[in-house]
1. Of the structures labelled I, II, which one yields 18.1 when mean count of other Cβ atoms within 10 Å over residues 166-173 is computed from its coordinates?
2. Figure out for me which of the structures I, II the number 0.70 belongs to, where FRET efficiency 1/(1 + (r/R0)^6) of positions 78 and 246 (r between Cβ atoms, R0 = 35 Å, to 0.05) was derived from the coordinates.
3. Tell me which of I, II gives 1.9 when you compute distance in nm of label points 7 Å out along Cα→Cβ at positions 174 and 190.
4. For structures I, II, which has the highest computed value of Rg/Rh (Cα atoms, Kirkwood Rh)?
5. Figure out for me which of the structures I, II the number 0.40 belongs to, where FRET efficiency 1/(1 + (r/R0)^6) of positions 22 and 94 (r between Cβ atoms, R0 = 35 Å, to 0.05) was derived from the coordinates.
6. Which one of I, II has helix-only ellipticity at 222 nm (-39500 (n - 2.57) for each DSSP H run of 4 or more, over all residues; to 500), as calculated from the coordinates, equal to -15500?
7. Compute relative contact order in percent (Cα under 8 Å, 6 or more apart) for each of I, II and report the one that scores greatest.
8. Of structures I, II, which gives 17.4 when mean count of other Cβ atoms within 10 Å over residues 14-21 is computed from the coordinates?
Structure I
Amino acid sequence: MPSNNLQLSDIQSMLQQQGYITDKSVAMSVFLSLQLNKPLLIEGPAGVGKTEIAKVMANALQTDLIRLQCYEGLDATHALYEWNYQRQLLHLKMTEHDTHTIDEKERTIFSEPFLMKRPLLQAISQPKKPVLLIDEVDRSDEEFESFLLEVLSDWQITIPEIGTIKATHIPQVILTGNRTRELSEALRRRCLYLYIDYPDFEKEWLIVKNKVPGIDAILSEQITRFMQELRKMKLEKTPGLAETLDWAMALSALHIEHLDKTIIEQTLGVVLKEWQDTRQVQVSLGELLEKTGIIAKIET
């Protein structure tokens, strides 16, 4: 179904069919992004499902997902294109005795067969409207952000040796950020905005049940309550939904039916990734178990 024919209820159904437990604000943001053909900037803590929205959208729309992973020092070359120098040299070596002029050889090696398309060029060259995921855009520097803003405005890329390539179909763009730095007002104005926070108990519990089929009912509830309480602590790295699912899958694979102090201590490395956090939780574990009601349930 073309994206401009989709209704809000269709978006909710499509996300749910792809296994994404959503709420009205997420569905509305995705719907408006599709209808207005505007980039959607999604911010929030790490591990709450920002990237997953792009994956689900691509699957639901039955189109390609093209991902640009941002990092410090990322420049236009790595985001746009590079020439395949090894292939160019090999071609020149193989044709060094040909009668072609230097200009003819140059035109040959600087043509599309020798072009290595990076994510942004791939996105504007697709025969069908793709989903372009620009992941962790706040990790790139301000210079790259300015370049990106220009691409998002014009949807064309100029390659000196070939010319200007215009988008055959404007991609559906999802940008994600963890707020490691403040993005420019210009980029924010260009996008619709969605903030995804840590899920509440009901939503996280539903996600665990959906993503870890066959998990024990008591265990899924205890995991969710423990994670909800864990996020109230002042940790170096607060665990997100991704860690919840990793822990649920690990405990389910171990055929654990309920949490206890020993199994939590033995598997904390699945949830916490900083030694300071691990130590802090170990010291407070008894109190955490009481707050979540896990001890009382075990005793009864």
Structure II
Amino acid sequence: MDIHSRRKKLFELLGDVPDRTRDIQARKINDQLIDSYVLEELVLDLNGLEQVPAYFVKPANCEKELPTVIFNHSHGGQFHIGKTELVKSSDYLQSVSYAKQLTDLGYGVICIDAWGFGDRRGKSESELFKEMLWNGQVMWGMMVYDSMRVVDYLHTREDVDSTRLATVGMSMGGLMAWWLAALDERVGVCIDICAQVDADSLIRARGLDFHGLYSYVPKLLNYFQTADIQQCITPRPHLSLVGNHDRLTPVEGFLRIDEQLSKYYQEIGHSEKWKMLRFGCGHIETAEMRAEVCSFLQAYV
């Protein structure tokens, strides 16, 4: 199966999603200067079903088109956080927020509340999962759909250089990063942190219950393993940062992914664009990881 066919099949597995051709509506409800960057609070109509709160940050007094990062927030069972992880960080990210770090480097950054998080919370994850399943929808599919529509939205902004887009995330956010980049070629660079989950290895390690219901896609393993999905990102640059002691991502699994993706990138003559780096940590972002994220972005975006 070539990459185009693989991407088409992958999207089909995500269930019944809304029409992707409908117009996106955006409303700015507030903006404020925080330290050295501007924070815009937005409400986006991405899916026609419910409003999607979002943050967009950019360097203060910057009038040029900005390379922009789609920041995907994590899960951690902390449904009240959502997009605020961008500006306030979290217990397992470095204390300097990605909003501050990336705007200081000259990037714009956007983050939305995923289904059930932040200002979209009210129904539990399991309630959303079950309701969507009854309606022919896949929760992960609906989450990925919203992220793809964020890319559409960025193409409407005059202050965004839509030819220079990247996506970054930790844990669930990292999972979203590689799914989004696999499905949407407009995302030029992918960086995932503590998010390399190989299904077969996770099953053998009895680790399924370490992950929430949200990410399980019916029939996925009939067609794809993790490395097969991420092959759809080639030849674009892809950095993956993993912890050797992370129980959510068994070592056997991410070694298998690294071996396969190294082979894919080498075969197409771009071995330098795939990098998996291992650290002696668990499910956290270390200072060294953050430095690698910034360096990789500056090299490719």
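1. I
2. Numbers: I: 0.70; II: 1.00.
Label of the originating structure: I.
3. Details: I: 1.9; II: 1.4.
Answer by label: I.
4. Details: I: 1.09; II: 0.93.
Max of Rg/Rh (Cα atoms, Kirkwood Rh): I.
5. Values: I: 0.05; II: 0.40.
Structure II accounts for this read-out.
6. Comparing all candidates, it corresponds to I.
7. Values: I: 22; II: 18.
Once relative contact order in percent (Cα under 8 Å, 6 or more apart) is tallied for I, II, the winner is I.
8. On the way: I: 17.4; II: 13.8.
Answer by label: I.
Throughout, read-outs are computed from the coordinates displayed, never taken from laboratory work. Remember, predicted model here, so these are calculated numbers, not experimental data. Cβ atoms are built from the backbone, for glycine too; each structure is taken alone.
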